[in-house]
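**Q** In what follows, structures are represented as structure tokens.
We did not get these values from a lab; they are worked out from the coordinates using the rules stated. A quick note: this is a predicted structure, and the numbers were derived from the prediction, not measured. Cβ atoms are built from the backbone, for glycine too; each structure is taken alone.
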Structure I
């Protein structure tokens, strides 16, 4: 049960960063300058989501979780979420080679967590 709890906290941290990145891409898509994207109202929400990730990581590291395992699992969830959100909201495509690479990365994260 504790491993599931750990995985849920790490997934929440990863998803908060992935959604924040989605919001920044939305803000930047309609902007002609970087400053326009930075001062866009949804960028504030992105900063809030980054703050959530910092708080969750502070929690896991106060409880002495291993940096490498946390980072690896977060990156696997983050990458999968970004690929899915890119496909849904921005019609981005994934080549078969990229899909295979993502599968290998996910398998590696699972093996590292054992």
Structure II
């Protein structure tokens, strides 16, 4: 939800070759049917447990940008085709990336 410069700063050290889209107006969120999460989805036990696991691995939370209640989404798109998507149960959930790879037909998991 940040602007292009915030995205560039975020990905610079994490994944410099990524092509990312800035969506400060949440237009893509709406197009993909992503809405606001409930309190349980955003800061409930499963989300907090996931945050704890991230902290143990050394991942710190930065300054929030945009709507902190917006639920995430994961989508694998090739051209105009949606190959795979994941609906998050809570904000800290980890998608099954193996399913995404298999759905893409680009490799084996």
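**Q** Among I, II, considering only distance in nm of label points 7 Å out along Cα→Cβ at positions 27 and 51, which has the greatest calculated value?
**A** II
**Q** Suppose relative contact order in percent (Cα under 8 Å, 6 or more apart) works out to 24; of I, II, which structure was it derived from?
**A** II
**Q** Out of I, II, which has the highest value for distance in nm of label points 7 Å out along Cα→Cβ at positions 11 and 75?
**A** I
**Q** Using helix-only ellipticity at 222 nm (-39500 (n - 2.57) for each DSSP H run of 4 or more, over all residues; to 500) as the calculated read-out, with -29000 as its value, let me know the right label among I, II.
**A** Answer for the origin of the read-out: I.
**Q** Where is FRET efficiency 1/(1 + (r/R0)^6) of positions 35 and 83 (r between Cβ atoms, R0 = 30 Å, to 0.05) largest, in which of I, II?
**A** That would be structure II.
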